[in-house]
1. Could you tell me which structure in 1, 2 was used to calculate distance in nm of label points 7 Å out along Cα→Cβ at positions 127 and 231 as 3.3?
2. Starting from the value 3.9: which structure in 1, 2 was mean projected area of the Cα convex hull in nm², for residues 95-142 alone calculated from?
3. Ranked on Cα Rg over 2.2 N^0.38 Å, which label among 1, 2 comes first with the largest value?
4. Suppose you compute mean count of other Cβ atoms within 10 Å over residues 223-230 for every structure in 1, 2: which one lands on 9.5?
5. 1, 2: which one has helix-only ellipticity at 222 nm (-39500 (n - 2.57) for each DSSP H run of 4 or more, over all residues; to 500), as calculated, at -14000?
6. To which of 1, 2 does the computed value 0.90 (FRET efficiency 1/(1 + (r/R0)^6) of positions 87 and 135 (r between Cβ atoms, R0 = 30 Å, to 0.05)) belong?
Structure 1
Amino acid sequence: MIEMPPLQFAQTNGIRMGYYEAGPQSDAPPMVLCHGWPELAFSWRHQIKALSEAGIRVIAPDQRGYGATDRPEAVEAYDLEQLTGDLVGLLDHLNIDKAIFVGHDWGGFVVWQMALRHPSRVAGVIGVNTPHADRAPMDPIALFRKRFGDSMYIVQFQDPARHPDRIFGGKVAETFDFFMRKPLPRKNREPRKDDGAADPPTAGVGASPALNMAFPQMVAGYDPKVDPRPTILSPEEMKVFVDTFGRTGFTGGINWYRNMSRNWERAATLDHTVRVPSLMIMAENDAVLPPSSADGMEKIIPDLEKYLVRDSGHWTQQEQPDEVSDKLIEWRRRRFG
């Protein structure tokens, strides 16, 4: 298993944040790697090693609510103003003027927002699976409910009385066994009318309305013995996630989702154009954030490149680590020297 650099801590934006750093401190601009849900800075272990060995300074935090970083109690403490403020404070702690922000899954939403809210601190943005979109025409939770129904996991997350935190927390090993797998091959599959391919992305989610996304219930009834999907984690890697979330629980990360309506409301006056060099890395077989969900990004990101990783599901930097690392290094060198 790849060893992480030593864990360090920064006081930032009212919390203590755990982070990992590697590569030469003289390198600029550094790359800040932001994980998604339910993940950790450890999700970037392959990229931390590859980028630092290529002479690139790389920083990967456990973000607010995760791992070694503080987990405030108030739900409102997890809105995008706070999540981006944490990263600004991390740069201040490290005396870094600007960085390239790389984000996967929820981390992708955060890094695109960095370019909108703190443009003076952002040299470039790389989204992994997660596209950037203009502000949704209505509350995203209402959109999710309309398109996917009340059982869709993000809709469920809005109601603590449905206990999604407790469901995952009571089955930590099963949660990661369920999530951390590659999708089954889709060879020779004909597109179906209910695939939702023609539907517009919904607040950054381009999944088919036919897709079952009742993840809490799926985990509650999950039996790994009958799951034919290949795993993407070694037993040692799996243990890192299970041990960490067994200690922290899932509420911190789920609270990010509980701010989606608040984020939407507070973004009404925000200019959604990203004005820095940007790269969108898409995964061919991501069912929730398919490549089609990145259609039209060029309209609000003038300097955008796109790159498709084939034979990868949602956990792209862990499923195809070498290809993702190589692309990050190539783009960084070509655009920033």
Structure 2
Amino acid sequence: MMNADDKHIGGSAPDAPGDALDALSRIDSRQLRAFLAVVRHRNFTNAAEALNVTQPALSRSVQLLEDRLGVRLIERTPKSFQLTRFGNAVFDRAMAIERHSNQIFSEINALQTGAEGKISLGVGPSSIEVLAPAITAFQNARPSLQLRVLLNSMEKNYQALLDGDLDVICTALNFPDHRRLVTEEFVKVENIILASAEHDLAGSSAVKVSELATYPWIFFSDDAMGYQRVAGFFAANNVSPPVAAIECNALDAIFKLLKSGPYLASVPSVVLPDARRAGLDRLETEGAFWSVAIGIAYLRSANPPPAITALGLALRRHFEVAVNV
């Protein structure tokens, strides 16, 4: 038997690629906007008032969308309102279209108008070396914009963003999803182990995990998740994880410490060119380290500030180039 929402209306639903493209060409953005308003308000009358149209006009828009898709989206009775499974699918896609449309206009506006005011940007200690040229170029192109850049761990940047102390953060996106935040992933970056080029383990083709645990380690300050990932790597190889010999919140300081002693540290591979210029190198281990997603996060809003959109574009482009070098 077929459920009510499995029955096609207004003819058969498109099933061939050509039919799907033809159906898509007949969908008007106003119909999607009307459908979104009805779902959000759970009521045709209130949705019509919000869009400043008559209720019959709104109903016709939704009906036309259903006819052109060939499926029923909403089950309507005098006392109930329920989306069909097709309606739920269309709602999710229509929301994505709305977000992308808003982003297009925000990006165009950001590129057309010089951003003014201030932006507070939180950056992870391992990212600032890579991002400094992009941040400088972005600010030079917008001399009326003041950038406040704060270096901190992912956890502290995440909390500062939720507290309203930062406008945007650029960091590893390992923090929990939050309904108030929008995240945009830029790249996936592999984590590696660094040591001085003169280290006892330097040049080995495959350093054993048990050997790594015999040397002192440097970790980023207040980076509990980073330490947990390292500890998990050792635990997976049945080796007790190292205890931090030194904690530091500045990448250049970590480079200097690695250069001066038998220390090891885990960092994103994107900083490897800078590390090699500092006299450091990557240790080749018998087990692969993890990859992390790098990107930005900012507070959710219908229209993100143009300056944040433009900054996100600049950082994304720079990261993509840096990773592919």
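1. Structure 1 accounts for this read-out.
2. 1
3. 2
4. Traced to structure 1.
5. Structure 2 accounts for this read-out.
6. Corresponding structure: 1.
Laboratory data are not the source of any read-out in this text; all were calculated from the coordinates shown. In this text, all values refer to a predicted model and were calculated from it rather than measured experimentally. Cβ atoms are built from the backbone, for glycine too; each structure is taken alone.
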